[in-house]
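The structures come next, written out as structure tokens.
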Structure 1
Amino acid sequence: MKTVVLQTFRDYNVPEWITLTMKSVREWSASRNYDYVFIGDEFFDYAPPWVHDKCGAQRLPITDFARLHYLKDYLSRGYERVVWVDADVLVFRPELFDINVPSGYAFSREILMLKNQDGKLHIGLPGINNAVMLFEQGNPMLDFYLLAAESILRQVAPGRLKHTAIGTEFLSKLARTMPLARLNCVGLFTPLLMADIAEGGRTLWPIYQKAFKYPMSAANLCGSMTSFSTEQQNTEEKYVRAIGQLLGRNIDGEEK
């Protein structure tokens, strides 16, 4: 199946760990003989002016909307399947990262690990996100998602838009009303979990593996959460170290 993998990120001041994650996606794409396309800030041109006006300083919904048109554009160029992968997604078991699904589309499984304000570990219920998603030619899901996203953006009052309104929130609500195909091999690694993985994954990693329930070969590393860290440089250093552990399969429970 003629497939293209699409990514975007700024092409300046790129954190080292983002360079590593995108490299992992490029190499995985090449190993599967998929085409790979990267664009920089021109990506935002896929969202029309009215979307920018409606979203204002909310960058995430603009990104969520633009990526759908980015995908649709490449379907119109003759590809049989288009794949979106967030820039902060790491493919750490490329030989096992398989996107061949019978449904003709798929989103990503989500299990979130955080600590509550009282310091207790919290593992969220299974959800769904758009960190990795794919659509095949002729499948109606992409057009449906585009229609729904545009409808939501048009009806919401300026300044009242939630940053996840057409992303995780929309998909999670939709999943409660109809079954949605998911890639169960894509985890979601928060800074909390990444800090544990950086040290060998002896404490939180086994807990997360049990909660996720499926073997993972890639993960969304929650780049948006790193920007809220009070020790951002320290967080980035931990991310680089954790990525090294994942790629080297040096964490507890990982087969060499």
Structure 2
Amino acid sequence: MKSLSEKAGGEAPRPVVPDVRDLEEIRLTPAGNEQLLAIFNIIEDFEIKIEQWEARSEAIEKRWNDWQILEKLKFKAQGIPDSEVLDVQVETLKEKRQLIDEPNPMNPLIKGYTDLLRSELNGIQSQWKQTWEDGESQLHGDDNFNSLDPEDKHKIRRNLSLLEGEQPQINLEDTSRILASLGETSIESLKDKLAALPNRYKQAQMQAAKELEPKAREVILPSRTMKTEQDIDAWMEEVKAELLKALEDGPVVIG
């Protein structure tokens, strides 16, 4: 009986655990006719209670998944405008222990959070698609990037998370798929990644340009013993000619 009563209630938002003090009093009653009489006096009442507790326990078990989904949605919707209104309603439901009330009080809250998240994710998805297409257009029109071999292009894309698979996989079909789309991330995190996307494409162009920069060669200046101003002028002319010739093949470093 006590075990059954504990399943018929618990921590909020479950109902309060039913009072079983009558059973405790019977347990403490000395064994014998007095205890039998005490049991007889309450048995009909407890038969009704057992039926009620079993129904309560079953209702709690059926509704518990809804509550867990509601908590996940509430957490994922943090920071979204209008989510605070739903948050207050969730806290009220919890405080008043309305888990098994009829009609199910969680259904409109689950729908409310789902609609908010769907709207936010739909906006992110649309903006990401447009920003991605703009970035790809810039990259495909970049002479430096187009001059790279496929391996170097892939390396730049991989380092900057610009591969096709890096785009957020968002499914807005229903509540479970919306939660799956968010996974371990958040709306705020997705917005941060979206804001950083244009800069990642700029970095890709910069890296492509850097990759194509010719490697600087070291030029050792000729050694001379100089005694007159004419010697210095002659040496400088020789150095200038040598450096200009070396520059034809790319940047130089004087050694």
Structure 3
Amino acid sequence: MGVTGHGVLAKAAPDGYTIGLMVITVAIAPHVGEVPFDTFKDFTPITNFVSMTPILIANKDTPFNHLSDVVRAAKSQPAKYAYGTPGLATVPHLAAELLQQQAGISFLHVPYKGATQQIQDLIGGSTQLDFQSSLVVALPQIKAGKVKPIAVFSAKRSAQLPDVPTVAESGYPQLVVQPWFGIGAPAGVPPAIVQKLHATLVKGMNQPEVLERFASIGATVQPSVTPTDFGNFIRKEHERWGKVIRDANIRTE
């Protein structure tokens, strides 16, 4: 759900009958432009739900096989290597900015309007690197040998790509990034209803078929222990991405 959807949720009646996705957008969008909601005043966080596995991949003809190769090349030739993302201020873009900030390097950003076209251009050689927000688009191309996996941004290795190291294993423990999808309601929902919604949702999330379905696309189901925990998590994400965005001077307007 994007900015518009969050705006609709924020204005809904707080009767417990309207819930919606609360995603990482609520932690990012307020830092890059005007939004129709206040992240901390307009919502009742209920629980986190699932996190995806972002990945850095490379054109198969590049000499890059590890993250250290990428960093070394970028340091020797700043702003030479082009990387694709699905757009400005998306999670892949912010992950790339965070890598550049932490490694002291610079790339050439090529924003697209979606993940499919960006990976096609990577395969064709228009870009040398590509930051994807999940394995959904990247995995088939990796399996086909059309692109090379460099590192995943998740805290642990992906079961779908067990031989691909994490960014932490590659020397960048502060680079762990995972797009997340949670569930929330408008502000003002009575606490008793929030607790009941939390218990019901978490029970559903922990069903074996749900866990297996998300695992098959490289996603991790991770419900929050309490609604308060989810609210605290959102606040930390808001602070983290606000700093990255300010340091990179990113604006979408």
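Read-outs: derived from the displayed coordinates by stated rules, not from any lab. Quantities reported herein were computed from a predicted structural model and do not represent experimental measurements. Cβ atoms are built from the backbone, for glycine too; each structure is taken alone.
Numbers for the structure displayed
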{"quantity": "Answer label among 1, 2, 3 for the case where mean count of other Cβ atoms within 10 Å over residues 113-120, calculated from the coordinates, equals 10.1", "calculated": "1"}
{"quantity": "Value 5.0, calculated as distance in nm of label points 7 Å out along Cα→Cβ at positions 17 and 169, assigned to which of 1, 2, 3", "calculated": "3"}
{"quantity": "Origin of the value 17, where relative contact order in percent (Cα under 8 Å, 6 or more apart) was derived from one of 1, 2, 3", "calculated": "2"}
